[in-house]
Structure P
């Protein structure tokens, strides 16, 4: 699979996982309008989710990950 496609899939998967977790937790503890909960969950998931990107080396494309819970940038 192309590394660019992998990065898109990784970013989307990470966003969906954190979005669903925050949506359920916020909905349980803070009953409010569904649209407001969805927007709030999307903003929180965007901030706490890991970010994936691609760098070009001399030989190949490498997938890198940055997350606030881990120190530095990690190679996958």
Structure Q
């Protein structure tokens, strides 16, 4: 269940067998950014500013949902 949401051509993915801190992947064209769920800070990578704003606006409202999925897919973390 990697892709959990599409926001204007930006895929929001959460993977199993991941690492801490809890995060999600925002993928847009050739760009990819890993964003920490709690702080919404960049862990690694970069997507364009306009797309990142849309992603973080959505993520602010859906932190609990993102964390729930991360924990379901990564129960040992």
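Where a number appears in this text, it was derived from the coordinates with a stated rule and is not lab data. The structure displayed is predicted, hence computed values, not measured ones. Cβ atoms are built from the backbone, for glycine too; each structure is taken alone.
-19000 is what came out when helix-only ellipticity at 222 nm (-39500 (n - 2.57) for each DSSP H run of 4 or more, over all residues; to 500) was calculated for one structure; which of P, Q is it? Of the structures listed, the value fits P. Ranked by distance in nm of label points 7 Å out along Cα→Cβ at positions 24 and 56, structures P, Q are topped by P, which has the highest value. For which of P, Q does P(r) over Cα pairs in 5 Å bins from 0, in percent, calculated from the coordinates, equal 3, 17, 32, 27, 15, 4, 1? So the calculation was done on Q. Upon calculation of distance in nm of label points 7 Å out along Cα→Cβ at positions 16 and 48 from the atomic coordinates, which of the structures P, Q produces 3.5? Derived from the structure labelled Q. Can you tell which of P, Q yields 1.7 when distance in nm of label points 7 Å out along Cα→Cβ at positions 40 and 64 is derived from it? Source structure: Q.
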